[in-house]
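Bear in mind these aren't lab numbers, they're just calculated from the coordinates by the rules spelled out. Everything quoted here is computed from the prediction, not taken from an experiment. Cβ atoms are built from the backbone, for glycine too; each structure is taken alone.
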Structure I
Amino acid sequence: MKIRNLFPPIIILLLILHCVPFHLRHEKVKRDRLYGHEIAQGLTKFGFFRNVKQLENSPFVFYVLDSTKSPVPDAEVMLFTPSKITSLNSNEQGKVRIVLNRNILNKKSFFKSVNPDNKIYFWFTGSGDRSSKKPPNIVELQFKKLLRNKEALVFYDEEYAELASLVLDCLLRQHTVIRELTGSDPPLWGVVLSNLNEPIHFYEPVFFENGDEYHLWAFSVSDTELSDILLVNIHEWTEHLIFLSLSTKDKNIRWFQDGLSELSKLEFAKSLSPAQRDSLSIRSRLKNNFSGYSQYIRKKLKKGDEEIVFDLTQWGLPSLRKVYSDADLFGYPLSQYFWIDLSNKYGKKKIAEFFTEAVKIENATNEDYISLLSKTVGEDIRERLSHFNLNEVLETLESESKTLDISEFLEEIPAL
């Protein structure tokens, strides 16, 4: 049975709510040079810029880092174009800011570090509708104010001072949730609150300070609900911790990486009081997701179906062009359910124990992680990763909805 036939359109809309706004992160590394056509290809492949012409006259930032991946202040970089050679220097953050033009994007043009030991990096994140015909707005840190605590940063535009303070408080709570769930301190992190409309593009998702490296995620405040800012952020923060911690090249570990990150969203919601969940609009967001899942399962049960068969261990990474696939409509909710069920049965301490051991495995495979988790909980979890009993899933949804104080929304769904 093809996956795309399993979800009625209304359920598909409900299931992808957590994917709006669309977010991505990309990193491009060169040894000591970066070609203009590589910039153009890297940015247009992801769809935020529809063509090279849209890149012209837009700001661009890249980093100069040494062999330890630390920023190199005042590093000299030469820009070679068909018409001239220009000398550029990085700022105290190791950043080089330029405005792209046709000459720079030429396939014969390139940036070259004068010191061959230094490397040129460029990162970017994006958010919004990739089908938009207009070029994205570029978010720049140099125009932002900064608020911080010992665990996180918030960069913000002046009109968002109150929101920034609220988000920073939530980041501290999220840090605690991630640490308790995984047994590890998450990487230094920050959020950027922008007054620009989506789609937005952000070239500075890494911020260096006093030898520390903060990972940043940018949001358009006008186009993103507060609940989405907070829930997307903790997913990305957890996922980045997993990405940095694991030694693996296996692309089929999304049941682990995305699934545990989805669980962290619920754990964060549970750490809040009902009044806090309401004030942050998290209760209504979870209501939409849970009611959508519940409605789909009830329809399947009414038709006589007993289970969903979907192998999470084969849920692979998306492509550059198609960042969300049909399989993701199953992967996200089912991987979240898998970890909820595991946590309820064996406790969160077992999850932290598993993660602590998983980071020790060098060149790990998907099978290594499956075997380790099975050993940690004392049960072969392979069946749990591919066969999902609909009655058990529905029972878990109802139990979680009571914990999160959204059970009345499930009661609104017609009975079988």
Structure II
Amino acid sequence: MKLRFLFGLVVTFLFMQGCENDLTVDPTFDSHFVKYYGTKGDQEGRDMVSVPDGYIIAGRSDSDDLGKQIILLKTDKLGNEVWSIMHGGIYNEDPASIAVNQNGELLVSSTVNYPDGTSDMVYYLFASDGNIIDSILLGKPSTTEIANEAIVLSDGSFLFLGTTDQEGPNPNINTYMILYRTTGAVLDTLPKSSFNAFWGQSLNNNLAAGVVESNSEFYVLGTSDAGQATTAGNNMVTFKLDDFGNIIIGYTYWGTDDEVTASKIVDGEQGFLLIGSSSNGATSSIFIQEISENFADEVNVQIGSSNLIGKDILDIGTSYIVLAEEVISPTDRNIYLCSVDNLGNKFWETRFGGNELDIAESGLIQDSDRGIVLLGTVDLENQKKITLIKVNDSGLLQP
């Protein structure tokens, strides 16, 4: 029984128009929509933020001539593309997250992959129009670092979370979660106190999933193969740090008798919500864990009417809005959205997709009109394209 809950040359390209005009589905109502974006090759969504006049999406673009690069794309509130920019260097990149600061600047985390199989974390600061301001590369030679999340803190500084296989304090651990904190609203390498530190416990692997700030304290989520009686199997793991990177609450594990993989941690009405997936090897279900600021076990639920992989979650007060990926077959997946109470009882559910690979991404926003905006990647005419979907708070494409 497991324990309970839980650079090289840089080239920038500007595209004022992509494939959005050709591929957009004409909605019944302009205010609620399904839109598609991209240029030649494949474009995949990764994360998005809301800004006063629209949404900004961070994704990956892959083409024969340019390779794998970051794509930043801005839309208005109706999902119409305003601008898109591709940014990359001589190596392939894969972005993970995007955040926006009080100045409207965009903080993007990404992993740069090298031909020898190693990688580094790279963080970019872009102006609100997508032009690059600065970047920083974090990693060591001959090691693998994978960027996870970058967040803007209440004091304006930045916190970076990733996974590394650098040699840490315990030789029995293969991968650690690693945190970096800047000294201000700039990309520097000077950590505050002990923030350049390894985080992980026995046995072998500790994989970063997300981090949030509350009252100048930091709540970190990951997946770890420690925390259960047997040597095989994963659990969600959380730990809490103070403003200087010191542990306030140590490693706390959340899970079931099955494998539990973490996806994201978000603020909730009563504390924090952890979302991921529980798998028995044959099928998977959405796993949601609600915890308090002191890691008290509030409630956990599993949603498993079909083969589902939890991706993102919103607490809107009256219910949880859950974004997931529905696995039909190796070549057929749907974007799945549902509303549940804190016991997992469904109010409604809806699906987007066809007989192809339609992928839910990390990106779920409730707008001022209570509409729900979600991010995904769809397969259109044998090419991957970014999709932005807005439904009402009943999951319908109407006001």
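From I, II, which structure was distance in nm of label points 7 Å out along Cα→Cβ at positions 110 and 302 = 3.9 calculated on?
On the way: I: 6.2; II: 3.9.
Only one of I, II returns 3.9 for distance in nm of label points 7 Å out along Cα→Cβ at positions 110 and 302, namely II.
Can you spot which of I, II the value -13000 was calculated from, given it is helix-only ellipticity at 222 nm (-39500 (n - 2.57) for each DSSP H run of 4 or more, over all residues; to 500)? Could you put the intermediate results ahead of the total?
Values: I: -13000; II: 0.
Matching structure: I.
Given a value of 72, 44, 44 for Cα extents along the principal axes in Å, calculated from one of I, II, which structure does it belong to? Please list the in-between numbers first.
Working: I: 72, 44, 44; II: 53, 50, 39.
Structure of origin is I.
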Which of I, II yields 2.9 [distance in nm of label points 7 Å out along Cα→Cβ at positions 102 and 262, calculated]: II
